[in-house]
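Structures follow.
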Structure I
Amino acid sequence: MQALWDGAPATARDLKERIDAEWAYTTVKTLLQRLVDKGAVQVELRGNTGWYTPIWQKAAARRSAIRSLLDSAFEGSFGGLFQHLARDERLTESQRAELLAMLEASGNDRSSRRPKGGRPRRER
């Protein structure tokens, strides 16, 4: 997706060159077709060549990727992901402080969005 965001529209050959991976052309085409099927990318045929353009913005793509990661690796739990980051990854002190600040800020934001009944909204 980053290669598309960096310069779209682009052909599969353009993207294969940009990502500088040792992927086969057919692998790039398969990945692009999956992105089209998901609605993340659109393709326009010009002659026999497909030109690909991203539909999803970066934020939407990140949300989708994180949701997929949470569902497949952490049983849908944000808590499990944060526990993994805190325990198993080598975060610097500044990264830990930044993560803690974000968590505290998100807790403050969430409390301001409570429904009138006073109970917090249930997150997925």
Structure II
Amino acid sequence: MVVPVTAAPDCLFCKIVAGDIPAEVVHTTESTVAFRDINPQAPLHVLVVPRDHEPDAAASAAADAAMFAEIATTARAVATGEGYDDYRLVFNTGAGVGQTVFHTHCHVLAGRAMTWPPG
């Protein structure tokens, strides 16, 4: 297992990355872990998280642009691996837009019609 460089001791997603809390992991890379959302909003609803802790997408992009790009690469691998060519990626950055776990994460959603605008 790849050990994260940074982790927050009380972070739910850091604990999942470390294997301290179980999750249905569907894909891993050196930089990311992808696991099924416990409250799925579509037939495919997977979260892709970086192994290193940053509080949100903006902080992750600023800290390590290559790792941030790896989130999108992992999301594509998850979607296509589950048979979806069409999928939506969602990052919530801040409590005001619905972020509840303050560890960067990308929602990968597919398998149903998506409306616009979302929310």
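We did not get these values from a lab; they are worked out from the coordinates using the rules stated. These numbers come from a predicted model, not from an experiment. Cβ atoms are built from the backbone, for glycine too; each structure is taken alone.
When semi-axes √(5λ) of the Cα gyration tensor in Å is computed for each of I, II, the one that comes out at 21, 16, 14 is II. In this comparison of I, II, the computed figure 2.2 for distance in nm of label points 7 Å out along Cα→Cβ at positions 10 and 50 is attributed to II. Highest-scoring entry among I, II, by relative contact order in percent (Cα under 8 Å, 6 or more apart), is II. From which structure (I, II) was helix-only ellipticity at 222 nm (-39500 (n - 2.57) for each DSSP H run of 4 or more, over all residues; to 500) calculated, if the value obtained is -7500? For helix-only ellipticity at 222 nm (-39500 (n - 2.57) for each DSSP H run of 4 or more, over all residues; to 500), the value -7500 is produced by structure II.
For Rg/Rh (Cα atoms, Kirkwood Rh), for residues 34-89 alone, the calculated result is 1.22, so let me know which of I, II that is. Matching structure: I.
Source structure of the calculated read-out (distance in nm of label points 7 Å out along Cα→Cβ at positions 26 and 58, 2.9) within I, II: II.
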